[in-house]
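Visitor: Multiple structures follow.
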Structure I
Amino acid sequence: MSKRYQHTLMVMYSPGKTTSYPDEPVDKGLRYHFLGGGSEVGNVGIILEGDKGDKLLIDYGLAPTDPPRYPDEAPKVTDAIITHSHIDHIGMVPWLSGAHRSNLHATSVTVSLSELMWNDCHKVSRIEGYPLPWDKRDMDNALESWKIHNFGDWVKHGNWRWRLHPAGHIPGAAMVEIDTGKLKVLISGDFDTRDSPLVNGAEAVDVDVLFVEGTYGGRNHPDREQETTRFLNKVREIVNRGGTVLIPSFANGRGQDVLMTLHAAMPNLNVHYDGMGKVITKFHLENPDLLRDPKALEAAFKWAKRVSSKSDKKKALEADVIVTTSGMLNGGPSIWYLNRLRNDSANAILFMGYQASGSGGRQFQEEGKLPIFGNLTPVELEWETYDFSTHAGHDEIVAFAEECGAKDVVVYHTDPTNARPPLVKALEENGHHVHQPNNGESHILQ
């Protein structure tokens, strides 16, 4: 049996029959169960259930690795809250809607971007030949199931109530506060307490239990102002020698941060903007109340030359800077540009964050070559990496947990081998009772 066929079997859910979630009701306390994301980065799905039968699902994503990783089948839930629009938190929601007709809750930006993200996920799965457990009909059901919520507004759910708080990270990203009557719980989603050009940082919420992402456990970010200066100095250096700077950037958040940074510091640059980020930026601008400085984003977006045709692409090759997807050189316009820029050593690639294992960007960094239109191609351009991450670093996570006053801290969305251990140690030293969940396991909080 081929690996691909085996993988197909793994995601052929049989609603209600293949879930890892237990059938038994909760006797007392609050049960939490990770369908995914408990001991891994991404692929998130968290079930919370109380002793009176109240139940919520927080996020239901997939990990866009090669091959993709999928969460366990979700049990029947009436309501699911989606923290933000990145595919590792939203990618399996159409299946949920098709199988269970669940009500879906999120902020306006997350709802606006969902169709775009799901269409892209569906397209990539077909191109790559990987199975996807949902189809366009499920997606249509999901789009009709959304309910939009503002930050701070309480929502009643049986004996519980919940509300959303700004998470930083990207526009519309939310932390979820749940009041069960006995426990106050906060689920961070992807969060950052530091301000970025695009959004303000998250603020602590007074709770008993904190579910916190640990992506950057054991690692701190460099000072953002110093890192920005280092980035801008390198851009000037490359442009001054007659080169073009290729900046592969994620469509939802990172690309906009890069544009705003360049526009604020070097408005005379000739910058071209390509990829799905162009559409996403328009959705961001339609929700100015969720942005740190909507006028600055609008000015940067108008300033950059948007690529919309083949002739525009050719003109962009003469630009000072090209900002485009995909952020990890896994296809998209960035590969087209790289293929045409790679033979001139004056050009350079500036990565704006971590390149995941298995990505084209990581292979280029480690081996000096990557797949370009099916051919493993050597690329001898200068490159550098800059930390423009909008995930909280180690120190921010530890400080946030302390400011929340949480007795119990559940560390999820983390590498269990390298990131989680130092984070757990630091949290325990601060007096928290720390939980280290694994996928498919249930635990009770009292």
Structure II
Amino acid sequence: MLKTQLSRLSLRFKLTLGYALVFALTVLLGAVGVYFVSRSSLTNSLDATLKETASVAQASIERQGSAAGFAPELKATSDLSIELLSAAGLPLASVGRDEDASPPLKLGFVSFAEQRIFTQRLAGGLYLRVSRPSDTLSHLLEILARILFFGSFIMIALACLAGYWLADRALRPVDAVARTASAIAGRGDYRERVPALVGHDEMARLTQTVNAMLDQLEHTIEREKQFARIAAHELRTPLTVLKGRLELTLERPRDAAAYQKALAGMQGRVDDLIALSESLLALARTDAPIKLEPVELAASVLAAAEHLSDAARKAGKHIKVSLTESWVQAEAEGVQRLLVNLLENALKYGSSDVVSVKVERSTLVVGNAGPGPTQTDWARLLQPFERGRSVQGVAGSGLGLALVAALAKRWNAALQPHWSAQRFEVRVQFCVVIPAHPGLALTLGGERASVSSGSNALR
């Protein structure tokens, strides 16, 4: 029940309540400590006075035979009582204030009837008793107790107010974050930001982190919106062409051969749509949680080159590979797609009949003769659906390099273009390297393939 009620309270009140309880406990323990220390100090001071008086009185005792008494020179203040007692506790002589009641005979310091009494044994079986009223001490302790009580109450009340004020100031950035999140959820205005705080404390870092998160959210949303618009446009064009061909085919009756020819043309368009959809899906998956695994680059290159061997033969080109065994941390399927995209681009746009692929340690290099894209166009070509200015007549979706760049960024790998005299290369430098061993060299071309390792060769 109590837990349920506390859960309904605001965080400010909970913080203030917790602070007040801790502060109140500390103040009360301090007040009790001050009270008892003060009482002990005042009592010890009074006891010291009584003991000093007893020493003076003992020195003033005179004996005449069996009788004993105080010297006439011994005087006492009005609030002090000095008595000389027999072995039976009967008064023999006294100086100062008369006792209203006879206290018990007990050695040392005792409190009796609002008096502080000190009794000590003397030679000959006699006792010396010195007493003083303790009402002044009690009055001082009572005043001290009241001061401590009301002072503690005032301090606790002020501490509660100060604690609530501090909690309110500390939680204002949290309120701002909550209001901003509510505004974004209510109005969908993801461009709104939390007022930034100056400094390096926890709340300043909170507002900075939330604003950074909102910046990233805005960037992601804008990128996805742009991607969706461009994807819709790119899909609309082949669908419109496909629809036009269907309408043209169904416009009048045709023979089976004409229908077969029309359907074959449509099949090519459908294949292009499937390839575009698969590329879009692969690009979208680059934002999925990453699952790194050891990947052997040389084996991946061999598989990609074998996959594209027919395409290379049809283009009148071949793929030449120089490999060393190289293990890196990446994703096997992603590495395969990266290699296929780079090789397809080299086969399509390279001017030489040889596409070279080299793997050495953690670096993958794909190159071909020809100028390649201009340096000013490179950054643009890494965006989805962007293509080179002079290759619009070549079939393609403009997603190949964009996907390569997204995958390299996903693995923290560096994607670096390199231009030289009549040659263009793309290098992928992986960050994490697993120790490798010397490796292989491969040549694929036409209908023949060869693999060599050391002095051995297989053809």
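Visitor: If FRET efficiency 1/(1 + (r/R0)^6) of positions 141 and 373 (r between Cβ atoms, R0 = 35 Å, to 0.05) is calculated from each of I, II, which structure is the one that comes out at 0.00? Walk me through the intermediate numbers first.
Guide: Values: I: 0.45; II: 0.00.
Attributed to the structure labelled II.
Visitor: The value 69, 50, 39 for Cα extents along the principal axes in Å was derived from one model only; which of I, II is it?
Guide: Details: I: 69, 50, 39; II: 157, 64, 41.
Structure I accounts for this read-out.
Visitor: In terms of distance in nm of label points 7 Å out along Cα→Cβ at positions 93 and 405, which of structures I, II is highest? Spell out each step's value before the answer.
Guide: Values: I: 3.2; II: 11.5.
Between I, II, the highest calculated value is found for II.
Visitor: Work out mean count of other Cβ atoms within 10 Å over residues 69-76 for each of structures I, II, then name the structure with the largest result. Write out the running numbers ahead of the final one.
Guide: Numbers: I: 21.9; II: 13.6.
Between I, II, the highest calculated value is found for I.
Visitor: Hey, helix-only ellipticity at 222 nm (-39500 (n - 2.57) for each DSSP H run of 4 or more, over all residues; to 500) derived from one of I, II reads -9500; which structure? Write out the running numbers ahead of the final one.
Guide: Values: I: -9500; II: -18000.
Structure I accounts for this read-out.
Visitor: Hey, relative contact order in percent (Cα under 8 Å, 6 or more apart) derived from one of I, II reads 10; which structure? If you can, show how the numbers build up before the last one.
Guide: Working: I: 18; II: 10.
Structure II accounts for this read-out.
Any read-out appearing in this document is the output of simple, stated calculations on the displayed coordinates, not a laboratory observation. None of the values given here were measured: they were computed from a predicted structure. Cβ atoms are built from the backbone, for glycine too; each structure is taken alone.
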